[in-house]
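Enquirer: Pasting the structures here.
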Structure P
Amino acid sequence: MTPNLSHAVELLLHKYLDDASNGKSTISDETIDQVCGDIKDAMQKQFGKKRDKKFRLRMSNIGRPTCQLWFEKNHPEKALPRGNNFVMNMLLGDIVEAIFKGLLKEAGAKYENSANVGLNVSDTVVTGTYDIVINDSVDDIKSASDWSYKYKFESFDSLKNGDSFGYIGQLAGYAKASGKKAGGWWVVNKANGKFKYVSADGIDISEELTKIKNTVDTVNNNVFKRCFEPEPEVFRGKETGNLVLNKNCTFCSFRQSCWESLQELPAQMSQAKEPKMVQYVKLKGAK
């Protein structure tokens, strides 16, 4: 059964993939070559020997918290070590994007491919490469975990409430720089291959551009200020007296340096056999 659709192209994709599941769809050699070429480019990017590690503001980081950007600029060596699955995870995202574009093409969707753009903000040029343009609207293609697919990308509002990676600011920057409308996100579930379109119809471009300018000015002035404070731990509806890491800081690579007292411990009040792990900033009674 076809789910509720928010973009006309979704119907084309569902029809094409339904036919593919029943052995009725074909794919052209031209599209196969396109997908393989994109994957080749991705592998060369991820395994390239000459990678520029110099910090600069980019579309991919312009929506992130300024405290994180301060660390990236001034103390990149303090980032927590990346797991050995990091490159594989990046490659999976690139492969999903390459295949998804190929499917769009074979399904009959008309789109403009990725292009480099730049946005001048306070005499700083923020550059990046958007993924795709459909109907004069810039879209991003994201691969997501099952949890993120269900909850983070449930809607524009749910994304806005937990946008720790700055996807909304990124899309707004692409739209302004390209002179296009802000479309939304094509999201592919890495766990099962499901996909959906999350429209950015609630985006306030002016608000996002103001945030981008504030970010650029703060980074250029090299000002450090924590963007988030710890949250009280709550157990069975009552505060325990412990402070836990703010949810917006959970995926930050500099959380240990920013909060030197941070400890990852089993939930202190839990009576479960295997308590969940919690990132504590301060324990009750600790000085």
Structure Q
Amino acid sequence: MVTDAQTNTLYLADVLPRKFPRFYAELDNLFKGLNINIRLLPNAKDIWAVDYMPVQIDHNDFVQFLYNPDYLKPKKWHKTISNGALIAESLGITTRASRLILDGGNVVNSSNKVILCDKVLQENKSFSRLETLSELKSTFHVDEVLLIPQQPGDFIGHADGMIRFIDDHTVLINDYSREKGSYQDKVMTAIKATGLDYVTLPYNPYQNRTMTQANGIYINYLQMKGLIVMPIYGMQEDHEAFRLMEAMFPDSTIATIDCNDIANHGGVLNCISWNICVPGSEGISAHLKSILRH
């Protein structure tokens, strides 16, 4: 599969600058300083682009899953459901359709493995567990499809707020040491069962009033070729998270942006981004690394 670290082209929903003008202006200025142009997805109905846009498997292979999550079933949310396949077609991108319900935010992958929150099984109850996992493995063209447990109280159930790949053998996971009950044990059991090494990243959503807020979640960063843009929140964990990201990704520029505005509404940087690999486009210039080091 195409990994985040291979992507070189960034799309954001065209509603983002209208709904969050201050945040978008800051993000746009950041990318202009990196000589990266933000492209806008036309006719988007909400800002969470990664969820409804197709998943890139190879340079010319994009899979469009059914974007019909249970949390958008109430009628009041129907107006926020974007047609990812139609948007992709308007960009000249052909997609192949999957019969499975799956949000892009629940797809975390390396080149040969995919990790998903087990909510994917709940969303596809018309198929058996074996059928769902087998079809996902075939669709993604990977060696393994691995599941981690959904966090209690998190009705969205997206893996990109829980875990990310550093490389094919190592993942970053949230530091769940402050979690109550058995959830930390369940997560660690699932991670150890994958055979992957792991590193913990600061995690502090505990000041949030509701489970829908994502403030204090650092793992939902944007990664592209040679670049990571990570969220900060004005917390003491900001500095620790930044230094750890520098250590884990020594060949990438690490930039930061205050994400409290969008995090208040349930997502962070990976959630709003549809970043893909377009042959012939270049990644971030290496000489810009020194500019953004803090």
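FYI, it's all coordinate maths here, none of it is from the lab. In this text the structure is predicted, and so the values were computed from the model without any measurement. Cβ atoms are built from the backbone, for glycine too; each structure is taken alone.
Enquirer: When you work out relative contact order in percent (Cα under 8 Å, 6 or more apart) for each of the structures P, Q, which one comes out largest?
Expert: Q
Enquirer: To continue, here is another question. Consider the structures P, Q: one of them gives 1.00 for Rg/Rh (Cα atoms, Kirkwood Rh), for residues 183-254 alone as calculated from the coordinates. Say which.
Expert: Q
Enquirer: For the read-out distance in nm of label points 7 Å out along Cα→Cβ at positions 31 and 239, a value of 3.1 was computed from one structure; give its label from P, Q.
Expert: Considering all the candidates, the number was obtained from Q.
Enquirer: Kindly point out which one of P, Q the value 3.2 was derived from, the read-out being distance in nm of label points 7 Å out along Cα→Cβ at positions 87 and 119.
Expert: Source structure for this number: P.
Enquirer: Quick check: -7000 is what I get for helix-only ellipticity at 222 nm (-39500 (n - 2.57) for each DSSP H run of 4 or more, over all residues; to 500), calculated from one of P, Q. Which structure matches?
Expert: Q
Enquirer: Supply the structure label, taken from P, Q, corresponding to mean count of other Cβ atoms within 10 Å over residues 23-30 with the calculated value 10.2.
Expert: On the way: P: 10.2; Q: 16.5.
Computed on structure P.
Enquirer: Comparing mean count of other Cβ atoms within 10 Å over residues 111-118 across P, Q, which structure shows the greatest value? Let's see the in-between values first.
Expert: Working: P: 14.4; Q: 20.6.
The maximum falls on structure Q.
Enquirer: Determine which structure produced the value -0.64, -1.29 for log10 I(q)/I(0) by the Debye sum over Cα atoms at q = 0.10, 0.15 Å⁻¹, calculated from the coordinates; the candidates are P, Q.
Expert: P
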